[in-house]
Structures are given as C-alpha cells and as structure tokens.
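Structures are listed in the sections that come next.
What follows is calculated from the coordinates using simple rules that are stated; it is not laboratory data. The shown structure was predicted, so the numbers you read here are calculated from the model rather than taken from an experiment. Cβ atoms are built from the backbone, for glycine too; each structure is taken alone.
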Structure 1
Amino acid sequence: MLCCRMQKIYPLLLLLILIHRPLLAEAPRPNIVFIISDDQSWTDYGFMGHAQIRTPHLDQLARQSLVFRRGYVCSSLCCPSLASLLTGKYSHQTKITGNEPPRPKGAGVNAYKDPAFRAQLQQLNDFMLAQPRLPAELGKEGYLSFQTGKWWAGNYANGGFTDGMSDGDIDHGGRHGDAGLEIGRKSMQPIADFMDKAVKQKRPFFLWYAPMLPHQPHDPPERLLKKYRDQTPSLHLAKYWAMCEWFDETCGTLLLQLEARHLTDNTIVVYLADNGWIQDPDKPTSRSDSKRSQYDGGLRTPILIRWPGKIEPRFDNTPVNSVDIAPTLYDALETASPAGLAGLSLLDKSAIEKRNAATGACFLHNAVDIQKPEKNLTYRWRVEGEWKVIVPNPANVTEANKPGLQPDAVELYHITEDPNEEHNLADKESAKVKELRGHLDAWWDGLSP
C-alpha cells in the first residue's frame, strides 16, 4: 500500500523539482568593481609594510582578499596597462603600446589639431574596439557598466561601457579621461548615482574606478599633508605620501557605498595600480625607474581580489600578471572566456603555481609605428620564481639606466633577495639568462618579421 502511494508521489516531486530548478539556478550575478590607483609604488601601503603611509581602507580590503603580493602589470605606462587589464591581452597583441601615436615633427602641443595625428588616434580607439573588452562581454550577460577616471580609448562606449564620464573628445581636455578625471578628487557622487540606477533596475554592474590618484599634481588636502610634513625632510615626498592616503580615503568611501546598499557580499572587488611610482625626495617628479620602466619600481603592484564567502582570503607570493584578471573574472562568473586571452585564472591555484611567472614588455611613450608593436619596443622582461631577466631592444634603448651598464646589456636579478634590482648577475648566471631568455622568445621574440 505504501509502495503504491510513493509511486504516485514520486512523479509529483519530480515535477516540482523540474518546475523550480530554473529558479534555484538563477542566483544573482555578482557585481564587479575595479579599483585602479594611478602611479603608486608597490611598497606604498600599510599591508605591504610601509612604515609611514596610512592606507587603512586598503589594508582592511587586503585582509578580506586573495592578495598577490608579487603582481605585475604588462607594461609600465597608463594606456597600454589599462588596455591589457580590460582586454586580457598583452600590448603587442592589442597593438596599444604607448600613450599616443607618433607626433608630427615640430607639432608639439598643436599635434591634436593635425588631421593625420587625429586619424591615428582614432585607429588606436579602433584597436580597442576590436578586442574582447570586459564591459562589452559582461553586457551580453545583462550587466550595466560605468567608466570613471583614467581612460585613454576615446569615448567610454569604446570600452563597451553602457555609462561613463569620459566622452573622448580630445578638444575637451585630451585623452586622459577629460571629465572622468574629476572622480575621487572632486566627488564620488557619480558612482553612488550609478549604483542606485543598477539597484533600481535590478541589474548586476561593472564599475571602473580609476581616479587620477595619487597621480600628479600632488596637491593633497592640508589636513593630510600635515600628517607627513614632520615624517620626512622632503616636502615632495610628504605630498606624495599624503596623496596615497587621500586615494585610500576615496576607496573607503566607495566600499561604504557598496555596504550601504547591501551589495558587499555579492560584489567582486579587484584592486591594483596601473603602474608604479618612485618619488624623488628632491624633485616634484618621479625618478627614472618609474613610468615606462623595466624595473619593479614601474611594473610591480599588489593585486587584490575580494568576494566574501567565495574566495578565501590569503596572501600569495606567486608572481602573477594583470592579464590574468580578465580570465579570473570569467572563471568566477562561470562564463566562457573569449578566444585569445593571454592569462590564467587566479582562482586556479595549481595552474598559477605551475606557470610561476609574469611576463611583459615596455614601450616608447609615443609609438613610432602603431601597426608594428616591435617598432615601439624598449624592453622585454620576465619574472620567474626568484629570478627576473630584462632584455633591451637596442633600436630604442640608447642610454643605460644604471651606472656601469651598457645600453644593450641583458640584466638578471635574484628578485626575491634583491628587490631593488641593484646586483646584475647576468655574467655570473649565464645558464639562467639563456633559460629565461628562451621563455621570453617563446612568448614574443619582439623582432620584426
């Protein structure tokens, strides 16, 4: 009798499961927030061990995140670095290698009025449009997206964003990001308004927060500057340190905006710097081993990924690359990655440990030939385990960066024991140079076909 009853009940249970299965599978898609600092050294955070600079909000974020202390950007210059982050491809793959195309001879600041120059600027934007951009790919999944801050690819829509602050009109303030550069320095309200829009529409969102902080001009609020005036004899250094704390404050505001809307638990937060910065204590500008540098002062950045309850917080010392971030997010969303991505998912611990390397290249600020990345190459580099090799391109490197080195000298550093890259071991460790250089050539030989 019981058996007969169960035979009648089982089909009903199965029908209920089939009816409700789509509902059970449709969990809310996580939001994604990129926080990208601009010109900040990998050393200049509390969680990275700086003794003076206060970054309490990023320190808290680090405690809640998967932290790769030995992260690297692909290239130590804003435009190519941001392009690689958004596309998941190296600069030589996107053809976005410098901040600008070659300027007409003698044009100077009037280059933007030159029709040929403007045409090449548009071609750089077209290079971006040809790539699998994160906002565009997420848009296919129903995401809203918002661009703020630094932006070198014309109108925000070129990045696949549904919303943005930068219209890309070079007559309205250049290519850095025009009105977008007001974020952080002047207000965080546009971000709050965008979050409210996404919440109202019940749609997941992608937020690009790339303020021009702690980038020059180093003009921090006096209340912050006075904290550091007595901690260093250099006013320039004090200003830069205060800028780092000012940036951290804006990060705290953004994270509180998530919390106030009960979005924290269902939001993936990614942090890194677009490139490094080493402040010269005696000058208001950076030292030569900063922007466009082949050294860690320009290339290295901590990479943080927070997703409460989904990604275990921990510190990892494996070298990883900014091109790994896009594959990581596609992996986290359980969405197929577009073809041709260069990196690995940072959630795949075994794959990252097996590779145990980060690779990239540096280029001229203004390209020589926007169609041929190798024409703009200055250095290729690879960090593998405890070692780092640097290979110059003699066509564009005519002066040595360090005393005693020839411009065409290959450099090798035991990077974990010599993080400031002071002792070139290339002559003593020729076998290691050959090994790492072989890996570089297999990645991209950097030579004209």
Structure 2
Amino acid sequence: MNIVIVGCGKVGTSIAHELNTEGHDIVLVDINGDAVSRLSDSIDAMGVEGNGATYDTLTEAGVQNADLVVAVTAKDEVNLYACLMAKSAGVKHTIARVRNPEYTQDLFRVKDLLGLSMAINPEQTTAIEISQLFRFAGASEVDTLSRGMVELIKVTVPEKSIVANKRISQIDILKNKVRICSVERGSEVYIPNGDFVIQSGDKISIVSKSETAAKFFRKVNVIIGRSRDVILLGGGKVSFYLAQRLIKSGINVKIIEKNPIRCKELAELLPEAVIINGDCMDQDLLLSEGIEHADGVAALMDFDEENILISLYIKGVSKAKIITKVNNTSFDNIVEQLNLECVINPKNISGEYIASYIRAMQNSLGSNVETLYRLNEDRVEALEFNAKSSSKLVGIPISKLNLKDNLQIICINRKGRIILPVGSDSIMTDDLVIVITKHKGLSDLDDILD
C-alpha cells in the first residue's frame, strides 16, 4: 500500500519502521528537515520537508496516489487538519494521533465529518495494555485474539509446577481447553509439539478462554491473580487513563506525582484515587506509602532513566508486579540485560495498533490475514486467517496436512465457537484460524503448508 506519514517524531518513527517491515511504500513528511532525513535514510523511504497540514506539501508527497495518510505530529489540531486536507484530496483512509483527553472523548461527534478512519491515542492504548497485565498479575505478556474471544498469556513455569519435566502430550490438565503454543528458554524460542519437555524457568505462552486460563494456572501453581492495590508513579496522561480503567474494575489506585498543580487536577478528575504530592524517586516516601505491600506498581514518569532505576529498586523491596514505561527504543539492549519484569513502549504499541488496522484494510482488498500479533520480542508471529472455500486446507484433518516446521494451528473460531484443534479436527470454510509461527511474511492460509 502507498502510505503517507505526517510527523517524524518517536511515534512516526515507530509506525514507519513497523509498516516498512511489512513491505508498504512510505512517504515521510515533517516540518523538520533533519528529522525527515534521519528517518527516510534509516528505512530507505522518500521524504518531504514541509507542513503536512497544507495541500501543497501533501501534494508534493503524492497524497493523490495514497491509500492511507497517518498524521502523528505532536499537535492534535495539526493532525486532525492534515487528515481533513488529505480527505479533500481524495484519500479514502486517514488516521490521526489525538492525545488530548478532551478531544478524545468528543471525537465520536465529528469523526465522520472529518472523514477519520481511526484515531490513535498512544497514552490511552498504553493504559489498555497495562490494565490487561494487572488483570493477570502473574503474566509477563497478555494479548487478546480472535476478536476478544481468547487470550494468549505468557508466564514463567515455577520449580514445583506439575508441568515441569513433562512432555506436553503428558499434561492431562490441558484437555484441549488450553494450548501451550510457544516456549522461551534462555535466548531460544520454540514452537513446541507434543514431545517437547517443559522445564522450570521456561516462559510458556498459552492460549485459551480467560476463565479457563485462570483455572489452568491455579492447577500448575502459577500465581496469576488480579492486582488489587496498585501504585502509579507519575501523574501523566498514561496514569490518568490507566487509573480510570483500574478504578472501574474495582482496583484501589494511588498516584504519586511531583507537580502540585497536576496533583490538584488529578484529584478533581479521579476522586476515587488517592493522590500523593511527592517525588517518585524518594525511597522513604515510597516505603511510607506502602510500596512493600502493593501488588502492582507502574513506573510512568517522563524520563526513562528514572522509570528503570526506580523499577530496579522496587524489585528489591516488594513482590509487586512491576511495569516499566520506556519510550526510547535505543535502550532496548540495556533493558533486556536488566531483567525487568514488564517493559511497555507507548510508541511501539501505537505502531502495532495502526499496523493491525492496515492489515484489516488489506483483508478487505483481498489479503487473507485478518490480524497479526508480534510476540516474544518479534521472534514469533500469531496470525489470524479467514478460511476461504478455495483454500487447500479446508475439509482435511489437521493430522494429514503437511505443515511447515516451527508452526502450530492453535485456535479455530467457528462462528463464535472456540476450538483448540487436535489432529482429527478439520478447518471449514469461513473459520477464523489462528496460527503461531517463527516464519515471517505469511500472507495466505495456504502459506502454512510446507
């Protein structure tokens, strides 16, 4: 697809890299020429220096031939106007980054008038991801698959678990209701078959319905329960959106924020939360506010270095589930070595959300991929396909299919009925089929055949 991205900041950079990986033709636009040059050189894309909210600049970027315009500058008003201008030039699909909570809550009133296909709020989408992790406190990763009907949850196998040192085929409690679909062991990632032996310390990803997953984890001695008392460090937009979601689900929320003016705003916006005016890096303050006894902590301050340092400190004094916000992707190698429990990057999440929307667009244009999820630090993909009547797989038992190695069919959604398939099951026309694999670039269900 031909895509114009207006804005070459952190969000625009993340989106550009995500879409470039998937083979789209990208044109970059930004008023800052240096930013355009850096990003266009890194992904070998065309760049245009100029105001992306003007017709002339958009025309120079080839908007008349674009399938999609994504406006992600630092200013909501510029993004909305750029999308409106692109729409006037004939672009069918536009996406705007809108961060202001007041704009976000009113956007539904003018979305159709503006011709917006989608609005992305990086802070709000980050809050959604974090709230999922607090819902399954013992998990290091939670993804919702098949239109929210099943969940993929990653946990670490404890030493005394009943699944340790057993072949997957010997684990009776799975009973076709839970599927172990990937295993991380050290630096290696495996797509296991029935003969694979699970070891303590393995990070396993399972797919099932959420209520079934909770029962499974209890039986295998993995503590997965919901966080009840959560402390948010920093009172920015992510904390605001996250606190809203947590309070709504019955979780006690305490926010520590250094700026007294922001504390007053939060107290008015979130009367159910406890707002503390203080320095999140003050260890004595954290201890006095019960950091040792909290079962969930999110480090959401403005500076990555502070989030990383305070997370390491809390790890030593508390058993809480700790989530660390890191915006700068250049820290990735360092962060991996620190063994932090959960690291969240709002910019990457925005890129993934927009990429998911584009895959849905492609599906309507004839592609067979409904959705795609990148897992295990992008080393594994979970793809959801729509099984068409012309597929070579339809009607044939899975045990008789010659599938690629490092690949599993992990779930079939048949008109709302969830099936975790065994060898005797067959794929039927119009099934939604979820496949997990280490192979990249699969675009059709038939591509899973060797």
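Where does the value 22.2 come from, among 1, 2, when mean count of other Cβ atoms within 10 Å over residues 40-47 is the thing being computed?
Only one of 1, 2 returns 22.2 for mean count of other Cβ atoms within 10 Å over residues 40-47, namely 1.
Out of 1, 2, which structure matches 0.70 when FRET efficiency 1/(1 + (r/R0)^6) of positions 144 and 264 (r between Cβ atoms, R0 = 41 Å, to 0.05) is calculated?
Clearly, the read-out refers to 2.
Taking mean count of other Cβ atoms within 10 Å over residues 112-119 as the criterion, which structure among 1, 2 has the greatest value?
That would be structure 2.
Quick check: 19.4, 53 is what I get for Rg and Dmax of the Cα atoms in Å, for residues 168-383 alone, calculated from one of 1, 2. Which structure matches?
For Rg and Dmax of the Cα atoms in Å, for residues 168-383 alone, the value 19.4, 53 is produced by structure 1.
Among the shown structures 1, 2, from which was the value 23.5, 97 of Rg and Dmax of the Cα atoms in Å calculated?
Considering all the candidates, the number was obtained from 1.
With relative contact order in percent (Cα under 8 Å, 6 or more apart) derived from the coordinates and found to be 11, which of 1, 2 does the value describe? Present the calculation step by step, with values, prior to reporting the outcome.
Details: 1: 22; 2: 11.
Answer for the origin of the read-out: 2.
For structures 1, 2, which has the highest computed value of mean count of other Cβ atoms within 10 Å over residues 88-95?
Working: 1: 23.9; 2: 17.8.
Largest value of mean count of other Cβ atoms within 10 Å over residues 88-95: 1.
Which one of 1, 2 has distance in nm of label points 7 Å out along Cα→Cβ at positions 104 and 232, as calculated from the coordinates, equal to 0.9? Intermediate results must be reported in sequence, preceding the final value.
On the way: 1: 4.1; 2: 0.9.
Going label by label, the one that fits is 2.
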